[in-house]
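Take a look at the structures below.
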Structure 1
Amino acid sequence: MIDVFNIPSSTQNTITFYATGNFQTWNKPRNAKFIEIFCLGGGAGGSINIIGTGTRSGGNGGGSGGIVRGIIPAFLLPDTLYILVGKGGAGSTTNNTAGGTGGISYIGLQPTTSEQTLICKSSTSNPSNSTVGASISVVSLSAFGNLGLFTAIAGVGATLGTSGAGASQAALGTSLVTGGAAGGGKTTLTFAAGGNINSASAILTTQLNGGVTDAQNGADGYGTLQPFCGTGGAGGAGKQGDSGLGGNGGNGFYGCGGGGAGGTTSATGLRGGNGGDGLVIITVIS
């Protein structure tokens, strides 16, 4: 068949890169016309707030990673690209300690995170235990970002723990990923439930419950790869009284934040939920 208008065919080749802690390589195949990029950073881990007797707050959830997606004419690219996928932050395991920050994902012309050789990165800052997620990537800061057309999406912030019930998160609100929900607080006489991940979506139909009984763990996040979307972890419930552990925070899906730990008198054996690792997906159109 004669390709009169040089319109790309439906032939596609998709490769997904997972977080390994090291740079990985993508090699441009012959006859590639365009490449599409989906670049997602890792989510932050959930925290443990100050432990002790009496009234205590649940831990904060972790914020989600940012997203950059775009399309680039293949003839403008070298034969090899270098990808570093951001890892999710570890949930806290010690008193009054934030969870680990989520890692930024990078795609560049060299195995370095230097802005001068990047095509894009998932965000400008790392997500943490904040109500603000990873800051939106400024693609124009990378000279080679001008090779294609990109859309950048900021990460979603976490909810913060109090002495009451953990605040919930809404799935598929402003992004394809979410932060983690806060843990529930506690007093000498009562415990509070952990925050939920609420969803009214036709795709993510299951509500993830935070801990609803004394010291119950929060549920882990979940999601799908087609269409891509996911949730953070739910918050652990607080531990009633002046002894014992609160509930653990749930782990986040790819790019999502971990849930906060429940209010507690001891941190030994307690943890916030882990943030989900990032992803980079490259599809070749030939």
Structure 2
Amino acid sequence: MAVAERAHRGTLFVENAEILEHHHFPGAQHVLRLQAQQCAEHAEPGSFVHLSCDPQLPMRRPISIMRVDAEAGWIELLYKAVGHGTALLAKREAGEQVSSIGPIGTPFRPTPGRRRPLLIGGGVGMPPMIFLADHLRRSGDTRPLAILGSEVPFPFDAVPSALEVEGVGAEVNLASPLLEQWGVASRLASQQGYAGCHQGFVTDLARRWLDALGEAGRAEVEVFACGPHPMLEAVAAVARDYGLPCQVSLEEFMACGVGGCAGCAVEVQTDQGPAMKRVCVDGPVFDAAAVFPA
């Protein structure tokens, strides 16, 4: 079981987290479940952890949290092995321990009254959307729709959905099995020709759904997104075109991960003008219009 060693600022916890499960999927994608009690108790959708990948590698890696079970004390992460650190992490096995700092970052803040949240996740930007979907289904009277995109095989066995999605034809019927189990509607998008997926961008599928809702339905929509920078910029444009509030979680390279080095700073528009904000602690969630102004 993970043992907290110390708390940082009262909100960040350093834990020796035991690997409970480590599953491997095509496309160098991996799902890691860690026993990290304090992180699980305090994490919110949009939070991430700064993880030690290997005892011989000093620099940690930031990884978004996909699921938590506060009672059981575990967190679950989806990551892609794209460099030396995550390649080493992919070799770690159940029973081993990794050092975790978390939960870090400002979370998504759904707006009361927006009962039709639209969650858009691309690649390793999917985990915060799954976490948010779980939060929404537990905490309020909402009908979320998750649109998930990937240009490598999805890190799960997609299932035909029994949940209707307005404006989406029968040919686009595959869904995340976890979200389907939770009763949260989802659809998949890719440009790789996967049968049952929308053949195109996640934003194209989002526009189809928004058009089908009509003006009254769109008044209940708020957009949340995480993924590559070009995707987020396109999502922000969709939200702007339809006059919808939108929050985005940014993906940036990080060194310290706790606000000390400012290596992940990005320019954000504020009421006082442009300002540099640290993605790790001022974000990773920002108002889309502040990051991607018209």
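For this structure, a couple of remarks:
- With respect to mean count of other Cβ atoms within 10 Å over residues 201-208, the largest value across structures 1, 2 is given by 2.
- Origin of the derived value 0.60 (FRET efficiency 1/(1 + (r/R0)^6) of positions 81 and 257 (r between Cβ atoms, R0 = 30 Å, to 0.05); candidates 1, 2): 1
- For Rg/Rh (Cα atoms, Kirkwood Rh), for residues 177-272 alone computed as 1.04, the structure of 1, 2 it came from: 2
- At a computed 0 (helix-only ellipticity at 222 nm (-39500 (n - 2.57) for each DSSP H run of 4 or more, over all residues; to 500)), which of 1, 2: 1
- Ranking 1, 2 by volume of the Cα convex hull per residue in Å³, the structure that comes out highest: 2
- Across the set 1, 2, relative contact order in percent (Cα under 8 Å, 6 or more apart) reaches its highest value in structure 1.
- Label whose coordinates, when distance in nm of label points 7 Å out along Cα→Cβ at positions 121 and 265 is calculated, return 3.2 (choices 1, 2): 2
- Structures 1, 2 were compared on mean count of other Cβ atoms within 10 Å over residues 25-32, and the highest value belongs to 2.
- Origin of the derived value 2.9 (distance in nm of label points 7 Å out along Cα→Cβ at positions 153 and 217; candidates 1, 2): 1
Here, each number is a calculation from the coordinates, and none is a lab measurement. All values derive from a computational prediction rather than experimental measurement. Cβ atoms are built from the backbone, for glycine too; each structure is taken alone.
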